[in-house]
Structure I
Amino acid sequence: MSGEALAPIRRAYGLAELRRETSAAGVTGTVLVQTVGDVIETDEFLAVAAESEGLVRGVVGWVDLTAPDVGDELARLRSLPGGDLLVGIRHQVQDEPDPLWFSRPSVVRGLRAVAAAGLVYDLLVLVPQLAVTRSVVEELPDLRFVLDHAAKPPIASGQFEPWAGEIAALAKYPHVSCKFSGLVTEASWTTWTPDQISPYVRHIFDVFGPSRVMFGSDWPVCELAATYEQVVSLARDLTSTDQDAVFSGTARSVYGLR
């Protein structure tokens with residue numbers, strides 16, 4: 001989170017703020033998703049979930065996928081307070097300098113451990129990484145995947161390809177779902193409009209279908225371009241006929257939420 005542009009959100013955000021934002025937007029349950037590659041954060045998120053009185057329905061955490069004891073680490077996390085709310089794992093593949101990192105044998109071995117634990121894997125990848133992502137997805141049909149931020153389409157530039165084609169290719173795998181999230185920050189932070197975002201949303205629904213699309217706020221990162229309430233309102237406006245799936249059904253099904 002370095003750099004002047006990210007200064008507005010470079011601070012701690014707590015459960016009280018999450019409760020205020022979700023309440024104002026009419027959201028009654030949510031999933032916390034990891035932000036750093038450190039299992040200490042996952043320990044903290046699980047504790048927060050346990051103390052949230054039902055607001056946090058699940059946690060997508062982090063483990064070192066390349067470690068030989070991934071299964072043991074997942075078991076340890078599940079033994080912690082709130083450990084029963086661990087629903088998935090994520091790693092910032094988008095930041096890996098090796099374009100083939102995700103297909104390394106050590107990583108795939110770790111992903112198999114995630115699948116064996118009955119957890120979901122959240123994909124944080126960019127468009128150039130989608131071809132390698134598909135190869136791993138094909139190799140692991142027993143692991144449920146969720147594509148975060150729809151692989152960050154280039155909304156600010158108005159480009160549609162190769163993002164659209166790559167997304168369509170990934171959507172052919174039935175064990176992959178897509179998170180409709182983070183789109184306002186892929187547009188211009190100060191001048192975005194719903195009309196600029198709408199074509200990308202339509203394509204997501206065209207290729208995945210509403211039963212494999214779920215809403216994500218990307219809060220607090222979304223605050224760089226919009227408030228939590230504005231992001232929820234935008235999603236409702238752009239998904240008027242599919243809201244049961246997008247705001248509840250898909251997440252419940254994929255993550256196994258209570």
Structure II
Amino acid sequence: MIDRDPSPVPSVVEEDPGRDLVVELADVGRVHQEGAQAVHALKEVSLEIVAGELIAVMGPSGSGKSTLLNIVGGLDRATSGRVVVEGEPLDLLSPPRLAALRRRRVGYVFQDLNLIPSLTAVENVMLPRELDGVRTGKARKEALAVLGEIGVADLGDRFPDELSGGQRQRVAIARALVGERRLILADEPTGALDTATGDDILRLLRARADAGAAVLLVTHEPRYAGWADRVVFLRDGQIVDSATAGLVTAR
């Protein structure tokens with residue numbers, strides 16, 4: 001297998017007007033509550049993600065990692081600064097347009113998975129495509145193909161409560177990958193998986209990035225951050241460092 005050295009080395013990013021910018025954050029802040037109770041979840045965060053790039057976000061608990069993903073994906077609103085996804089300033093989009101952007105262009109893997117218990121595995125994966133107007137037959141075919149990539153095609157007709165934690169995690173990842181997603185947001189996607197399966201998931205996310213998607217991965221594991229092109233370190237809501245992960249020849 002291809003392994004990636006988690007040891008970061010400093011990176012230098014050169015301006016390239018021809019690059020395919022998928023995400024742009026400029027001086028983004030997020031404050032919860034007000035006054036003496038105010039909590040600054042993010043503070044002046046600036047970050048760009050281009051097509052074909054996998055960025056890992058690391059940091060201690062409470063550093064703002066999940067808040068960052070939610071703001072990039074339009075699930076939460078920035079209190080200050082600018083968030084642009086695929087050329088669309090999120091603060092200027094109406095709720096219907098924001099929902100359409102999320103549904104068509106963004107794939108999510110949440111920590112709590114958010115699978116719908118009354119739907120089978122394949123129906124959970126089909127749902128975002130059906131909501132976007134794809135016919136049921138085509139949506140089912142696409143869903144089964146991605147479940148096959150993840151290694152759980154034989155579990156498509158089972159309900160979430162009939163699956164193990166690791167199997168539910170794979171279904172949630174398949175739902176994030178189905179369709180032509182330009183941006184994939186993954187919040188600890190290997191949390192319920194063993195090492196070998198976690199490696200398979202990172203290999204798949206890496207392949208999606210190499211095929212042109214932008215991938216933002218939250219992880220606490222240096223092993224998995226090593227698959228990234230860049231590693232961003234958060235502490236107390238601020239980016240305190242950014243580095244490039246080195247590629248190591250397979251052993």
Structure III
Amino acid sequence: MKIAVCIKQVVTRDWPLRVAESATWVRDDDASFEMNEPDAYALEEALRLKELLGGEVVVCSAGPARVSQVIREALARGADRAIHVEGEALAAAEADAVAAALAGAMEGESFDLVLTGLQSDDQGFGQTGVVLAERLGLPHATIIMEVDVADDGGSLRVKRELESGWFQWVSMPLPALLTIQSGINQLRYATLRGIMAAKRKEILTVPAQSAETAGQRILELYVPEKSSATRFIDGSAPEAARELVRLLREEARVL
């Protein structure tokens with residue numbers, strides 16, 4: 001089975017974020033970076049499917065040159081090769097632009113299965129995988145917690161996480177695209193042998209094509225201002241109690 005895994009490089013979660021002068025993104029010139037967590041679970045699921053069914057795992061990423069850091073990490077964990085769509089603007093691009101860049105580099109590969117993380121740790125829109133499926137013309141399912149490929153390799157059953165503790169099993173034909181939920185499996189770490197082997201694995205670098213007109217853009221990014229206020233409730237004790245309950249229910253929304 002030929003599996004593609006789309007991964008993203010994001011700023012490390014415990015890094016002290018600062019808004020850039022443009023106010024449309026964070027200052028990341030001196031930031032520490034890591035692999036997007038849901039993408040790491042997607043990679044692990046792909047590696048487990050490869051161990052079970054055979055084939056190869058190809059990691060695909062879009063972004064500036066520094067993205068090679070997470071690509072090498074994915075190769076060290078067990079991926080076979082990588083495709084890097086290189087472009088500075090892709091670091092903070094919208095989901096449609098990233099999906100278009102990835103789709104252009106993946107179309108000729110004929111993947112049996114494409115996995116992405118459910119969402120990114122930075123923008124968190126949860127759209128890239130779905131838009132990519134549309135651009136590749138693939139059926140897709142989201143928030144996946146379990147993947148079961150049929151013995152004939154022509155279809156699969158997936159377990160989707162729904163609201164309120166409910167789950168849903170869906171049968172799908174292959175090829176298909178799945179967005180993977182964090183916690184679907186237990187992540188592995190790169191071994192020293194894997195790190196050494198990653199240096200010899202192929203990374204195909206593809207320049208990003210001219211960007212399409214953005215369907216959405218960030219107008220302003222800012223740090224929320226902390227504020228506090230005290231509100232006094234007048235009236236008798238029963239009236240004050242009724243008003244307090246109303247405020248907790250309608251404004252604070254804790255009841």
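Every read-out reported here was derived from the displayed coordinates using simple, explicitly stated rules and does not represent laboratory data. Note that this is a predicted model, so its numbers are computed, not measured. Cβ atoms are built from the backbone, for glycine too; each structure is taken alone.
Quick look at the values:
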quantity: Winner on distance in nm of label points 7 Å out along Cα→Cβ at positions 80 and 136 once structures I, II, III are ranked, highest first; calculated: II
quantity: Winner on distance in nm of label points 7 Å out along Cα→Cβ at positions 64 and 240 once structures I, II, III are ranked, highest first; calculated: III
quantity: Structure from which 23 was derived, relative contact order in percent (Cα under 8 Å, 6 or more apart), options I, II, III; calculated: III
